[in-house]
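In the part that follows, the structures are each spelled out as C-alpha cells.
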Structure I
Amino acid sequence: MINGASDLMVAVFGDIGRHARFAIGCGSLPFNAAVEVDALFAIT
C-alpha cells in the first residue's frame with residue numbers, strides 16, 4: 001500500500017515527486033485506516 005502512495009507521487013509530479021519515507025508503528029488509526037500519509041511541499 002505504501003509503495004502505491006510513492007508510485008502515485010511519482011506519477012503526478014514526475015521525477016521531482018521522488019521522496020524519502022519512513023514508517024512508525026501505532027496501535028490503530030481513526031476510521032480503521034490502513035495507513036496515514038503525510039506530505040510537506042515547498043513552493044518555489
Structure II
Amino acid sequence: MPLGKDFKEAVNIAEKIDEAARIYLLTDGKAAAIPSDEISRIRRLR
C-alpha cells in the first residue's frame with residue numbers, strides 16, 4: 001500500500017508502481033532503465 005501526503009499522491013505512486021510492474025512483466029524482466037539525464041530531457045519536451 002503506497003503512502004503519500006494525501007490521497008492523490010498515494011494514487012499517483014500506486015499508478016507508477018503498476019506501470020513499472022506491467023513493463024517488467026511484458027519485457028520478461030529485460031527492460032532497461034532510462035538514464036536520469038534522458039528522463040530530464042524528455043520532461044523538458046512537454
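Bear in mind these aren't lab numbers, they're just calculated from the coordinates by the rules spelled out. Small disclaimer: the values here were computed from a predicted structure and weren't measured. Cβ atoms are built from the backbone, for glycine too; each structure is taken alone.
Ranked by Rg/Rh (Cα atoms, Kirkwood Rh), structures I, II are led by II, which has the greatest value. Each of I, II could give helix-only ellipticity at 222 nm (-39500 (n - 2.57) for each DSSP H run of 4 or more, over all residues; to 500), but the derived value -8500 comes from I.
Taking distance in nm of label points 7 Å out along Cα→Cβ at positions 8 and 32 as the quantity of interest, name the structure among I, II where it is greatest. Largest one: structure II.
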